[in-house]
Structure I
Amino acid sequence: MSGQKVVLDANVLYSNLSRDLLISLFAEGFYEAKWTEEITDEWVRHLLANQPNVTPEKNRRTVFLMHQVLPSPLVDNYRQYIGKVDLPDKDDRHVVAAAIASGARKILTWNLRDFPDQVLKAFGIVAESPDKFLAELIIERPLEVVSVFRRMRERFKKPPMSVEDFFESLMRHQMVQTAKHLERYCDLL
C-alpha cells in the first residue's frame with residue numbers, strides 16, 4: 001500500500017482525529033495523500049462555521065503544516081477533468097478530477113454514496129472510507145502503524161489523550177474496524 005496516491009475528501013479532513021491519523025501516516029510515508037486548495041477551503045470553511053472554539057489562526061497553522069508534508073499533497077491541474085465526471089452531487093466532481101490529475105487510484109470519503117462505483121470504475125478509481133483504509137494499513141503493517149498512532153496520541157497535551165480516550169474517540173468517529181484491529185496492540189499504543 002505504501003507509495004499509493006490517495007485523494008482525501010474534505011469530510012475526512014474535517015475531524016481533527018481522522019485528519020491527524022491520515023496526515024501522520026502520510027508524513028511517515030505509508031501512502032501519498034493528495035488534495036486541492038478547493039478541498040482545503042471546504043473543510044476549513046465548515047470547521048470554522050461549526051466549531052466556535054477553532055480560530056482562523058489555528059486553522060491557518062494546521063493547513064500550513066499539512067502543506068509542508070512531502071511529496072506535496074496539493075493537486076492544481078485538475079479543473080480540466082471536472083466536466084468529464086458525472087456524479088450525483090455535481091459539487092463533488094472536483095474530488096474525482098483531483099484523483100484523475102494526480103494519478104490517485106483511491107478517494108477516501110465518508111460519503112461513499114456520492115461516489116458511485118460505476119462512475120469511478122471508468123477512471124480506474126475506487127472510493128473507500130477512512131475506517132476501511134486505516135484498518136487495512138493496520139493489517140498490512142501493524143507495528144509500524146501502531147507506532148505512528150502512539151506518537152500521534154502522545155502529541156495531545158491539552159488535555160492528554162489516554163489509550164482509552166483514543167479508542168473512545170475512534171468509536172465516536174465511526175472508526176469501528178480501525179479500533180477492532182488496534183485492540184490486540186493496545187499495550188503498544
Structure II
Amino acid sequence: MDGDAKGKHVLVLMGTGGNAAGGMVCARNLSNWCARVQLFGVSGSLDFDPVPAQQLAILDGLGVELRLVSGAQYLTDAELIVDALVGYGVSGPSRGALASLIRSVADVECPMPVLDVPTGVGASRGEVYEPAVKADATMTLALPKAGLGALQARVHVGELWLADIGVPPELYANPTIGGRVRTPFNESNLIKLSA
C-alpha cells in the first residue's frame with residue numbers, strides 16, 4: 001500500500017477458526033492505521049471459536065463491519081485482500097461457498113497477502129487442493145510450516161515471511177522442533193525467508 005494505509009479499501013477474508021482470529025488482529029491494526037477495513041466471512045458461517053469471537057467483539061466496538069459473502073460481488077474495488085480463511089487446518093478440497101469465494105478472489109486484480117498458509121494448501125506436505133489461493137506473500141507464524149517449501153506449493157505461497165507472535169523463546173530450544181536456536185527473532189519480529 002505504498003507505506004500508507006490511510007483510506008485504502010482492505011478486505012479480510014476469514015473462516016471461523018484460529019486463522020480468523022489472526023485475520024481480525026490484522027484488520028484491527030489496519031483500522032488503527034486508518035484503512036477502510038471490511039471483514040468478509042463465508043456465507044452461512046457465524047459460529048466462531050472462542051478466540052475469534054473475542055476478536056470480533058473488539059472489532060465490533062471499533063465499527064469494523066462483518067459481512068457474509070459467497071462470491072465476487074463485493075471484491076472488485078478492494079486495494080488489498082487478506083486471506084485468513086482456513087490456514088493450517090485444511091484437510092481437503094474446499095466446497096460450497098468457500099470454494100466459490102476462493103475462485104472469485106483469483107479474478108481480482110489487487111495484492112493478496114496470506115496469513116499463515118494459503119487457503120487450499122496443506123501445511124505439512126504442501127498438497128495443493130482445487131481451488132487454492134495464490135498469494136503475493138505469505139506471513140507464516142512462529143515457525144515455517146513444512147508444506148510451504150514444497151515445490152507444488154511455491155506458486156501459491158509467493159514471498160515467504162516469518163512473524164513473531166510471542167512464542168516463549170524456550171520453546172524454540174525444544175528438541176522436538178529442532179532445538180538448535182533460542183529464537184529466530186533476535187533482531188526483528190519479521191524475517192523474510194524467500195523471494
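None of the figures in this text is laboratory data; all of them are computed from the coordinates on show. In this text, all values refer to a predicted model and were calculated from it rather than measured experimentally.
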For which of the structures I, II does the calculation of relative contact order in percent (Cα under 8 Å, 6 or more apart) return 22?
I
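Consider the structures I, II: one of them gives 0.94 for Rg/Rh (Cα atoms, Kirkwood Rh), for residues 20-67 alone as calculated from the coordinates. Say which.
Traced to structure II.
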helix-only ellipticity at 222 nm (-39500 (n - 2.57) for each DSSP H run of 4 or more, over all residues; to 500) from the coordinates reads -6500; which among I, II
II
